Structure I
Amino acid sequence: MVIKFVIMLTCAVCTVMPLISQIQYPLTKKGSQVDNYFGRTIPDPYRWLENENSQETGEWVTAENKVTGDYLSKIPFRQKIKATLEGMWNYPRYSSPFREGQFYYTYKNDGLQNQSILYQQKGLDGALEIFIDPNKMTKDGTAAVGRPSFSKNEKYAAYTIAEAGSDWEQAFVKDVASNKQMPDKLDRLKFTGLSWKGEDGFYYSRYPVSDEKTKMMDQNQNQKLYYHKLGTAQTSDTLVYEDKQHPLRFVGGYLTEDERFLIIHQSEGTSGAEIWVQDQRSGQKDFTLLIKGFDTEASVIDNDGANLLVKTNAGTPNYQVVSIDPNNPSKENWKVIIPTRSKLLENVGTAGHRLFLTYLEDASSRVYQTSYSGILEREIKLPGIGSASGFSGKINDADVFYEYTSFNQPTIIFRQNITTGANSILHKSEAKIDADNFKTLQTFFTSKDGTKVPMFITYKKGMQLDGNNPTLVTGYGGFNIPVTPSFSVGNAFFLEQGGVFVVVTLRGGSEYGEDWHKAGMLLNKQNVFDDMIAAAEFLISKKYTNSQKLAIRGGSNGGLLVGAVMTQRPDLFKVAIPQVGVLDMLRYHTFTIGHAWATEYGSSDKKEDFQNLIKYSPLHNLKPGIAYPATLVTTADHDDRVVPGHSFKFAATLQADNAGPNPTLIRIDSKAGHGGGKPTSKVIEEQADIWSFVMFNLGMEYKEQTQ
C-alpha cells in the first residue's frame, strides 16, 4: 500500500530540508479468523500478529520499524531534539532516603545513567557507597532493581531484578555487612512483595512454572504465597496460602513491622480486596477473615497493639481509617480513627509512630500528621499546587522524608522532624529549567452530561491566546488511579518550544473518590472519552489552540483513551500518540494479567459487557475511508502487561483503513516493556522520536534553547 502526501514547512532556513513525500507500508496479510459473540460475527483478520514469537510476526515488526525509522530520520530537527533532551536529562536525581539500622539508603542517578544506583551511607552526612548497581548487571542497562526488603536486624537485604522491561522478576539476597550476594535465587515472581520474618527468611508470591516460550503472553494463573528459608533451595519453600477455587486471584502477604500479624491480601482484579490475618504471636495456625471481598477497597496500614489500622472505603467513597480487632472484625465493631472528609484520602503513610494523611483537593496534595489515635498534630505545608509522596518510615524514626513536584517544578526532597515539625530541603533539583518561565492554572469545563471536569494547563508566560498554539493534551481516566501534577523533562522541552501542555482529570480516576472512579468504569466508560472530547473542544473555544494544532497522547489505559477518542472524533486532533495501549477490548482478558481488568472494563464473555465494549473498542471502531490523525503507535517486544498484539493489530488496521494524508506508523522497541525500568538511553530515544513526530506534524519549528 502506498500513501502519498507532502508536508510543507514554512521556515526561511528550511529550504534544503528533505520533504517526506511517500510512505510505503508493509503488506500485512489478512486471515480468515471470525469470532461469534452472542450471535454477532466479528472478523479478526490480524489475529496472527498476536503470536509475537512467530517468524512471520518478527518479519512484520522489522518491516514496520524500518518504515517508521525512515520517516523519523527525515524530520530535519530530530537529532537536535535528541541532543537537547540529553542535555536537559543530564542532572543528578535522588529519591527520598529510607533508614535501615545505622544506614540510610537512597537511589541516585548522575544524569544519563541507564538505571539509578542504590547507595548506602552512615547518617545523612555520610559518604555515599554503592550498594546495588543495576547498570553492571547487563551491557545495555535493561536490568531494573526493586526496592530491597531488609531483615529484622538489617543483616540481610532481599531484592528483585526484572530484565528488558518484563513484569517477571527474580529475587536475590545480599549480606549487608559484606555487600556480598548470598546463593539464594528465586524464580517465577511477578507482582510480589518480600517480607522478612526475623533473620531466617521471607514471604513472597510466585506463579507455577510455565512454558518459557509463551510466558510473555500466557494468562497468569494460580499465584500462591510462599515462605523462603534463607540458604535453602526454592524447591523446598513452604506453601503458606493458596486459593485453588479461584486460580485468577492475586495473592500477597506481608508482616506488620513488629512481626505480630501476617496479612494476606487477595484481589480478583484491579478493584476490590479481601484481607485475611494471622496472629503469629498467639500461635494461631489458621487465618481469620478481616475484610470480606470484593466490594470495597481496603488495606492494612499497621497494627496498634492487638488491633489493626485499616484504610477503607466501606460506606464512604472518600475513605476513612478504622481500628479493627481481628478477634471481632465485624463492621459494627470498627472504631473510626480518621473519619471521612469531603476530599479523597489518597494515601496513609507511617513513620515515628505517626500517621501521615495525604488528601487530594482538586487533584493537588494536602498532607496532615496525626497520632495513631487520630489526633491532628500539624498540616505539612507544601510549596504550591502539586503532588507530595513518600511519608514512609519505621516506628522509631525521628525524621520523615517526602518528595514534592509539579508540572513546572522538578522534584524537591524534604526532611521533616516528626516531633517538632522542623522542615528542611534535603535535595533541591538541579534540572536545567527555570520554573519561573512557566505558568500552571487549573480550570473546569463541562462534559457532555453536564459534569464539571478539571484540567491543568501549563504554558510559557506571555503566551497569546490566538487559537494557534501547538497543544498536547493527555489523561488516564481509569483503575482508580489519580493523575496529579508532576514534572517531566519531555514535557518541559515541549513547553520551551512554545507548546501548551494539558492534563485532564478524567472520570475513572480516584481524584474525587470512588464515585468519580465508578463514573468512568464498566458501562460508564464512555464518560471518560466524552470528558476528553469536551476538554479538546473547550481548549479550542478558549483560543488556546485549534484542531490542526492539537495532539493527544496517553499510555496503557491512556492508550485506550487515545484510541477511542481518535476513532470517535478523528476530526478533532491533528496528532495521536497511543502508547502501549489496551486497544482490543474483546480479547484483552485472554493475555497475561488482562483478566484482572475485567473489574474495570467488563468482559466480552458476558453479553451486556460485550455490547458495551464493542461500541468503543479502538480496534473495532476503525473504519475504511476515514481520514485519521497523524498517528504514532508505540509498544515494546517485552511488554507482558499490555501485550504488543494490541498495538500490532491496531496499527495494521489503521494503515489499511486510513483515507487521509496523515502518516500512520508504529514504533516497536526491543528489550523494553510496559515502561517500568526502561533505561534512560531508551527513554530519551523514545521521547525524541515522539516529540519529533508531534512537532513535525503540528507544523512547529525547532527553537534553539539555552541550557
Structure II
Amino acid sequence: MKNRMQVVLLIFCIVIVGITAKLGYEQMFHASQLESGALNARLREIDIKPNRGAVYDRNGNAIAISIATESVYINPRTIRSADEKEGKNRQDKEEVIRNLAAVLELEEEEIAEKVEKDVSFAYIKRHITDEQAEELHKLKYKGVYFLEESQRSYPKGTLASQVIGFAGIDNQGLNGIELQYDNTLLGNPGKFLMEYDGAGNEIPQATENYIPSEPGCDMYLTLDETIQYIVERELKQVVQEQDAVGATAIVMDVNTAAVLAMANYPDYNPNEYGSADSSLWTNFAVNGLYEPGSTFKILTTAMALEERVTSLGDGFYCAGYQYIGKLKMRCHKAAGHGAESFTQGVANSCNPVFVEVSRRVGMEKFYDYLEGFGMTQPTGIDLPGEAYSLVVPEKTAVPYDLAAMSIGQSNAFTPIQMITAISAVANGGELMKPYIVEKIVDPDGNVVKETEPEVVRRVISEETAREVWTALESVVSSGTGKQGQIEGYTVAGKTGTAEKVSNGTYSSARMVSFAGFAPADNPQIACLVIVDEPLDAHGGSTAGPVFQNIMEESLRYLEVPKNVTVNEGVAVDEVPVPKLENMHPVEAIEAVKAAGLTPIVETQGDVLYTYVPAEGTNVQRTGNVYLYCGSSESTQVVMPGLYGRTIKEVDRILAGLGLSGTMNGSGLCTGQSISPGQLVERGTALIVDFQTTAQIEAAAQAQLEAEQSALEIESAIDETAGEVVSN
C-alpha cells in the first residue's frame, strides 16, 4: 500500500510540475499572443465606411456629395436576455420589435426573424432619416444601437446622371464616374471595436476602440453645370415635341478635347436609381453605337482636301444618282443638283459628289484616315464601358462599301468618337484625347492628379482644316444646315440623317443629327446632337434648332467674342468692366466710375462678393455695373433680385454670394422662388425661372388681351346697369 501511494504521489507531482512548467512557459513566451487571442474572442468588429470624395463641376459646383446618416443594428442576444429578466430591468421583446417596425416602416416578421438569430450583430435598417433616428434614440432600448455612416447624395438630381452614375448602399461605385474612379473616391474604411461577454452581451465600461475612416479624394470634372443644364433642357424639349425615342448631345472644347457637357434623354435621378429602369443608366454618348449619316461627310471632306484629290472650287455634276459598278447610289434630291462646285456639294450634302471624291481618295487611304481620326479604336475617355466601333473590314470591303462609308453609312461609331474627330478638324488638324476629369484633390486640399490636354496625332494640316471650315460654313449659311445659324457668330456644321439597322437590315426608322463648331473662323467649342426616331426625320429641321440653342447660349455663357458685326457702320462707344476682385465696396465704386461706367449697389455690406457684368466684358459707356455686397461677420446674405438677368449672370451672382439655383427655361429671368431682400443662409438653394424674349412678349400680349377683355366686360356691365337704372 505504501509503495502504491508513493507511485501515485510521484505521478501527481510529475503532472503538477509539467502543468506548472507549461503555464510558466506560455506566460513567459506567449503572453502577448494569448492576451491578444482572448481579446479577439471577446471583441466584435464593425466596419465604418469612409466618406466618398465629392464630385464637382469645373467651377466647383457640387454634383455628388456624401452626407452623414445613422444606421440601426441590434444585438439579438442582448434583446432576448433583457426579455428574460424579472422586475423593472425587464424589457419586452415584442414591444421592441413592434416599435422598431413602426418607426422604420418595416414588417414586424422581418425584425422578429433577426431578433431570434443566434448572433451578436444584425443590421435592422441602413441610412435612416433624422426623424427616425431621433425617435428611436428616445426609446433607449437595450440591444438596439446606432452607427454613423455616410450616404451618397446627388443634390442636382438628374443633372449629368448617366455621366456621374451612382454609388450603392455600401458606398461602392456602381456606374459612371462613381464606378470608373471608385478606388479614388472611396477612401479607407475605419473600424469600431466593442467587447462582449461569453453570452454575447456588451460589457459595460469595457474595451472600445474607434479607428476613424479616411475620406476619399475629391474630383473636379470638365463638365460645366450651366452648359450641362442647357443641353439637358434642349434634349428633353426635342424628345417631347418630336415624340422621339431619345436624344444625345456632347459639347467639347475643341482645343483641349475637354467635355463641357454630355447628356442623354430620357435620364434618371441617381438618388433613386433603384426605382429607375436600368436601361436609363446607359450613357449612349460613350456606350452606344450609331451610323452618323451625313455628319461623317465632315471627315470625308477633310480627307479629300488633304489628299488634294479636289479643291473647294472644283466642278462636279449631280444627276440624282451615281453608279458604283452595277449598283446605284442615290442623292437625297431625286432630280439631282446639276452642276456644282465641291463647296456647293458639301453645302447640298450631295451624295454623288462624296462618292466621287472617296473613289479618288481610294480604299487604302480612306482606311488610313479612319484610323487617323480615331474611328477604329475607342477614344480612351475616362468613363466606363466605352464601346468599340463597327467598321467594315478593309480586307472584305468593295467599292460600294467605300461609297457608303463616305456618306456615313455601313460603319457605326460612338458619339464621343464623332465629336472628337470633328474637334480635330475644328482645332486645326490635331486629334486630342477626350477627357472628363480635370483634377483630383486629396482630403488635405493637395492636387494629386491634373489632366493635361494630350495630342494623339496630327491628322490633317492646318491649311486643310481651314478649307474644311469654309466648306462647312457654307452648309449653315446657304445649305442644309440653315437652322444652325447663330446671330453674331459664323457657324460651321453638317446635318445628318441615317436609317437604323434592325435585325441586320435597314428599317424605316431614322436617327437624325447635327454636328458643328463655332466661331467658324476661330473655333472654340463643338457640339453634336443626335435625335433617335423623331417625327420629323430630318437632321436640319429637328437636330439643327437644338444645336443652335445649345451653341448660342453656350457661346454667350463662355463669353466667346462675336465674329459677325451686327448693324455694321453704327459705332458704339464701349469700355471693358475693370477688375474688382478683393476690393472694398467703396474702392469698387470708384474703380467703376473711373472706367466711365455707372456703379449700382444691389445689396449692401462691407465685402464685395461679386459683380456683373464680369471683368473684361465690353459695356456701352455710362452703362451699369451691378455690385453685390454683404457682411463679413455674418453667414447670411441678402437675396438679390434676379429679374431680367441671363442664365450666365444669375449663375455668377448666386455663386459669388454662396447660393445655388436650379434653372428652369431659357432666356431672361422671370421669377425666383425666394423673394429679393430676404436674409438667407449662404448655401441656400432656390429655383429660378427663365423665358425667352418671344415667350415674355407672348405672355405680355396675353395679359394685355385679358385686361382689355376684362375692361370690355366691365364696360358692358356698367352699360347694362345704366340701362336698368334708366328704365
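Computing P(r) over Cα pairs in 10 Å bins from 0, in percent, for residues 387-674 alone across structures I, II gives 6, 19, 26, 24, 16, 7, 3, 0 for structure II.
Consider the structures I, II: one of them gives 12 for percent of Cα pairs over 50 Å apart as calculated from the coordinates. Say which. Intermediate results must be reported in sequence, preceding the final value.
Details: I: 12; II: 36.
Only structure I yields this read-out.
Comparing FRET efficiency 1/(1 + (r/R0)^6) of positions 107 and 411 (r between Cβ atoms, R0 = 35 Å, to 0.05) across structures I, II, the highest value is found for I. Which structure, out of I, II, was Rg/Rh (Cα atoms, Kirkwood Rh), for residues 291-394 alone derived from, given a value of 1.02? Computed on structure II.
Structures I, II were shown, and helix-only ellipticity at 222 nm (-39500 (n - 2.57) for each DSSP H run of 4 or more, over all residues; to 500) at -5000 was computed from I.
A short reminder: the numbers here are calculations on the coordinates, not readings from a lab. Remember, it's a predicted structure, so these values are computed and weren't measured experimentally. Cβ atoms are built from the backbone, for glycine too; each structure is taken alone.
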